[in-house]
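Okay, got some structures for you below.
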Structure 1
Amino acid sequence: MNFSESISSVFSKYGTFKGRASRSEFWWFYLFATLLSWAASVVGALTMDGLGNGVFQLLLGVALIVPQLSVGCRRLHDIGKSGWWQLLFLTLIGIILLIVWWASKGVEADNAHGSKPAK
């Protein structure tokens, strides 16, 4: 899956927490969200029109929280874990564990969460 396919796939499954997501789908969308966040930061710094510097990043964060959580959940499903494990993100050690899991190779066969996602 390439960059544009990944973004299209994640937004078409905006609030879908069922199913599985490939590593490429997750990481390409993560890159997209990071680039947008940087752009929002730059726009906020350049405008400074009394709204505050973080307003654009806040609006972007609100817009992207659901797709980020849903693709993260589907990525965990791909390795056979529950999406609820994302709650580990609230701890420092949990963030490291989640990154390792998100980077892990998915289960090749069908699992309880569905069939193997497209690359």
Structure 2
Amino acid sequence: MTGHRQNRLAGEIQREISQIIRDQMKDPRVGFVTVTDVEVSGDIRHAKIFVSVLGDETVTESCLAGLSKAKGFIRSELARRINVRYMPELHFKVDQSLDYSQKINSILTKVKEDL
């Protein structure tokens, strides 16, 4: 599978999972979740779904537990919505890029103030 097709499938999966979480998830542990990125493996067997959760560490852990519990439901809904030969196995991960960018920004601000 070429990179272009992987990217296209990843974008479609991201849109659909965002909509499924927003409209169909009933689990109270899954609150304010944003699907920030999706990476699909070359053989389309696995997909890493990166999520950003509004809240502290306990809220994030609880939300990941809820998403992992609903993994089968989300995968079956994706299979209904997206026409592919094989629906990838879903793996939910916390997106650390927002925390990292805030840390870098605070360091740069501190260096600027020290000058």
Structure 3
Amino acid sequence: MTDPSCLFCRIVRGDIPATILAESDTALAFRDVNPQAPLHALVIPKRHVASLAEAADDPALVGELSRLAVQVAREAGVAESGFRTVVNTGADAGQTVFHLHLHLLAGRPLGWPPG
């Protein structure tokens, strides 16, 4: 099920164009329109899930997002050199689109702490 007003649901439905990097039955990976690294992808569930807190009872979905992120990293040739995944949960953590999304960042050295 998708939310008609949700930006990422609109991408899933094809209403908004995106550069798709990988897809499975339940998840979609695409390039971030405001990249923070040479590779910056977002990996989302195809159904509307507001946040990781809401997905906590669905380990298969959370696992599929991680699996698809690793697939994208491998296909981009960055799996061996390293990549970062980030999931912001809630406004105080920086979540601005309330549809669960995993950020995949790679292609440059990534400092710590991130923010």
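Here distance in nm of label points 7 Å out along Cα→Cβ at positions 80 and 104 is compared for structures 1, 2, 3. The highest value is that of 2. For the structures shown (1, 2, 3), distance in nm of label points 7 Å out along Cα→Cβ at positions 8 and 64 is largest in 2.
In this comparison of 1, 2, 3, the computed figure 7.1 for mean projected area of the Cα convex hull in nm² is attributed to 3.
We did not get these values from a lab; they are worked out from the coordinates using the rules stated. Not measured: the values here are computed from a predicted model. Cβ atoms are built from the backbone, for glycine too; each structure is taken alone.
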